[in-house]
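Below you'll find the structures, each written out as structure tokens.
Derivation of every value follows stated rules applied to the coordinates shown; laboratory data play no part. Computed from a prediction, not measured in an experiment: that's the story for all the values here. Cβ atoms are built from the backbone, for glycine too; each structure is taken alone.
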Structure I
Amino acid sequence: MDAKRLIIFDCDGVLVDSEPIALSVLTETLGMSGITIDEEGAAKRYLGRSLTTVRTLVSEEYGLQIDDRFLNRMRDMLYTRFRNELRPIPGIHTALDGLEEAGIAWCVASSSQSERIALCLSATGMLDRFSPHIFSASMVANGKPAPDLFLFAANKMGAAPPECLVIEDSPAGILAARAAGMDVLAFTGGSHTGLSAYRDGLAALMPLQAFDAMEKLLHLVAPVRRPKDQPDA
């Protein structure tokens with residue numbers, strides 16, 4: 001892997017351990033509308049996708065039109081749980097410290113809306129470390145798995161696609177990174193990664209590499225060269 005100037009982080013499941021909460025709230029809210037789906041099924045269908053895409057998929061599969069009432073109820077439930085339960089991914093602050101020391105820039109590009117991203121980062125003490133470099137699917141025409149969001153983020157950050165490395169936890173995100181012409185690592189350290197649908201979908205895409213501890217990130221991005229590899233050694 002070539003040296004990278006910019007690390008593009010997904011948010012849910014990569015920076016914050018939010019996916020189990022989000023899947024729980026989504027299935028509960030769907031249940032209130034008469035649709036029974038477990039978290040495994042919800043992960044397989046909706047993990048890593050934008051709200052616009054989720055609305056389309058729910059409409060196509062179940063004939064349910066997700067209206068403002070549905071969205072407001074789901075948002076209220078989700079945000080309350082985030083404020084009370086959300087935690088950062090272990091080791092993320094160590095990873096960011098290492099990137100800063102190495103002079104490597106970073107940003108976040110998430111399928112979530114800007115308000116939700118800000119809440120997640122604020123609740124876990126990371127907002128100051130990412131603001132103002134926060135990019136949402138609501139800023140582009142097409143969400144993941146389309147490449148629009150990652151290309152938009154890279155352009156705003158002044159980096160060409162080959163100079164970027166995406167850290168993703170979802171099949172949709174991995175497909176989006178590849179479509180954008182960027183290298184991508186699969187992060188498998190979130191609480192939701194034990195779901196079989198998730199594991200199967202991720203393995204089928206064969207990302208550049210998978211890792212489950214955020215402390216390992218810097219070594220994957222800028223591996224330390226051993227003395228015998230140095231030209232003068």
Structure II
Amino acid sequence: MIRVAIAEDDFRVASLHEQFLSSITNVSVVGQALNADQTLELLRNDDVDLLLLDIYMPDVFGTELLPEIRKSFPSVDIIMITAATEKDMLETSLRYGVFNYLIKPVKLERFKTAIEDYKRKKDWLVSHQELDQSVVDRYFGHANAGMPEKDQLPKGIDSLTLEKVKNILFNTVEGMTAEAMSEKMGASRTTARRYLEYLISTGEGQAELEYGIVGRPERKYFIYS
């Protein structure tokens with residue numbers, strides 16, 4: 001469960017963002033803060049994974065809070081949600097390692113994409129106790145880095161299709177069956193299974209048996225091992 005705090009001086013916007021969060025699984029809101037002092041108090045008193053931080057707070061700019069948050073609460077991740085469009089605000093935020101930067105007004109789908117991306121990368125890191133360059137590249141979105149050359153792939157495995165399968169799996173934390181993958185990639189179930197099993201053979205993926213209400217169990221595939 002991802003524990004989220006909202007620091008937003010407009011209670012209507014804060015309530016809207018809380019509604020957005022309620023539509024996302026495995027996310028809970030631990031509290032809201034209307035200014036910088038309340039934000040720090042909230043972080044002191046609650047166990048927070050992710051802070052949604054506004055910049056234009058009534059007492060102190062959210063960007064001015066970043067050094068204190070990084071010093072006192074280093075494990076808290078931050079997504080800026082703000083009307084600020086000045087480049088220096090973005091640059092300051094990036095220097096202090098914010099995860100994302102959303103400009104108001106934020107539509108539901110863009111909001112959900114940011115939160116799901118955060119959840120996915122959090123899960124990705126948790127699932128890897130040891131890192132190599134391919135894991136780091138995938139975390140930072142360099143999906144093509146370190147791909148095998150075309151002539152190194154076995155017969156029946158195309159590099160572009162393989163990367164498509166990887167990206168689909170990477171964006172599906174809960175895993176995917178061969179049937180679901182075939183629908184996503186627009187190919188036959190046999191083709192989808194061939195690519196999924198190839199990922200297992202290279203150590204990039206794993207499979208678990210999923211038992212439905214009726215019928216035989218089906219293999220569910222994951223990109224991480």
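Where does the value 39, 19, 15 come from, among I, II, when semi-axes √(5λ) of the Cα gyration tensor in Å is the thing being computed?
Working: I: 32, 18, 17; II: 39, 19, 15.
Going label by label, the one that fits is II.
Compare relative contact order in percent (Cα under 8 Å, 6 or more apart) across structures I, II and report the one with the greatest value. Intermediate results must be reported in sequence, preceding the final value.
On the way: I: 28; II: 12.
Of structures I, II, the maximum of relative contact order in percent (Cα under 8 Å, 6 or more apart) occurs in I.
Between structures I, II, the calculation of FRET efficiency 1/(1 + (r/R0)^6) of positions 108 and 188 (r between Cβ atoms, R0 = 35 Å, to 0.05) yields its largest number for I.
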